[in-house]
Structure I
Amino acid sequence: MTLIYILAGIMLVAAVVVNRKNAPYILAGYNTLPEIKKREFDLVLFLKFFKRFLFFLTISYLVIGLTLHDVVRNENWLIIFSVMYPLFGFLVLIVKSEQFYDNRRKSNITIFLIGGGVILAIIISIAIGMSKPNIKVEVEHLCISGPYGAKINYQDIVVVEKIIMPNQARKIEGFQLGNVRKGRFELCNNEVATIISTTDSADHLMIMTHDGKYIIEYDRIVENQIIDKLKK
C-alpha cells in the first residue's frame, strides 16, 4: 500500500507542479524543441491535456489499487499492479502527446514498439521470477528448477532442517518481489544463502552443503525423502 501512495503522490505532484513558466525546463519533449518550434507549440492546450491525463491516471490508480488491496489481498499482485499500471499509463501518455508534435505517425510507432517491448520484457521477467520452483528428489541429486536453481548431490548435504524464514535477508543478486525471493541473500548473521521461495509461509527447509546454504519452500514429503536418501 505504501508504494501505491508514493507513486500516486509523485504523479499528482507532476500534474500540479508543471506550468507554463517551468515547462521549458522540466517538461520532457517540449524542453528539447528548437525555439522556433516552441513558439509554434500550443503549450496551453498541451498542459490542459497533460494535467487532465495525470489526474485521471492518479485517481484510477488509487481506486483500482485500493480495490485490489481489499479484494485480492495478495501482496505480490499488488506490487505488480503498482509498477505496471503507471508504466502503461505513461506509455499511453507519451503516445497521445505526439499529436502535439510533428512527424506523429512515425514517432508513435517507434514509441509504441520500444515502450511496449520494455513493458513486455518486464512482464516476462516478473512471470519467470514468480513461477513456483519445481523440486524433485532424484536418485543421486536434489534438483531445484528455475532461476538460481541447483542440482545438489546428497553426498554434499551436511544438514537438513525445518526453519523459519529469516526476516532480515538483504538481496545480493537475484529476484525479489514481495515474499517471492530467488537468488543470493545475506542473512542477519552475515551468512550468504541461496533462497528459492514463492510462498508467504514462515516454514522453510534449510539445506546446508559443503559449498553453501540453500533455503527452499517447505514440503514435508520432500524433507522426508531427502532424509531417507541421506540414511542410505
Structure II
Amino acid sequence: MEESLTRCVEFFRGRGLGAEIILADDGSSDATVDIFHRAKTALPQAGLTFKVLHLPHKGKGAAVRAGVKAATGDPIAFLDADLTIPIDILDLFLQALASGADVAIASRYMPGSIVDRPWWRRVMGDVYRWFVHLLVPTDIRDTQCGGKMYTAEAAKDLFGRQRLDGFAFDAEVLFLARRAGYRVREIPFALRQRRETSVDFLSDAPRMFRDLFLIRINALRGLYRA
C-alpha cells in the first residue's frame, strides 16, 4: 500500500494534475488503513486530497460503488490497491476520454496486451469471460480487469443504478453502459500478476456465475431504469 500510494502521488505531481485519492476499505482486518494514513503524511500533498472510506465487508462491487459515490472529481478512475495495472495507464485513459469515450477500461484481450499470469488463472478467466458474453452482452472483450475510468457523468449514472456487491459488478456496469449508449474504449496494457489473488475461485465462482444470471433477471424486472 505504501509503495502504491507513493507511485500515485508521483504520477499526479509529475504531470501537474490535481487529484482526489480515495481508499475504499472493504472491512479489511489488516493494517491497510494505518499504512495509508502513515504513508500520506510523508508525501507531498499540494494539489492532492486523501480520503478513507471505512466500509463494512460486502465485496468489491460495494466498495467501488461507495468510492464513486464519494468522488467529487471528473473523471473518476479506479485501480486495485496493489497497482497490478500500473498507474501510468491513466494517461491512456485520459486520452481515450479526450477523444470522445465515456468509459476507458484496461483489457487483457486487446491486440498489444502482454499478460503474464499463472495458467490456471488464465483458464478460469477465459471460462468466466465466455459466460459473461453468453449471459450479459456488453460488446467488450474484457469486463473484469481492475482498471477503469469514467466521465463523472457516466460513473454517477451507472453506479447509481448498479446493484451487485461482488466481483460481477464490472460486467453489470458495462452491461448498463451498453444499454445506455455510452462509448467504451478498451486499452491494451502489460499485466504481470504472480502474487496471490484475493479471489478464491472455489468459493467465489458460484456466486460470480449466479450474479450473471441475476443481472439478466434484474434487467427483465426493470430494476435498472434510471
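A few notes on this one:
- Each of I, II could give helix-only ellipticity at 222 nm (-39500 (n - 2.57) for each DSSP H run of 4 or more, over all residues; to 500), but the derived value -17000 comes from I.
- Among I, II, which structure scores highest (criterion: mean count of other Cβ atoms within 10 Å over residues 18-25): II
- Parent structure of the calculated result 13, given that relative contact order in percent (Cα under 8 Å, 6 or more apart) is the read-out and I, II the choices: I
- With respect to Rg/Rh (Cα atoms, Kirkwood Rh), the largest value across structures I, II is given by I.
- For 3.1 (distance in nm of label points 7 Å out along Cα→Cβ at positions 2 and 50, calculated) the corresponding structure among I, II: I
A short reminder: the numbers here are calculations on the coordinates, not readings from a lab. Quantities reported herein were computed from a predicted structural model and do not represent experimental measurements. Cβ atoms are built from the backbone, for glycine too; each structure is taken alone.
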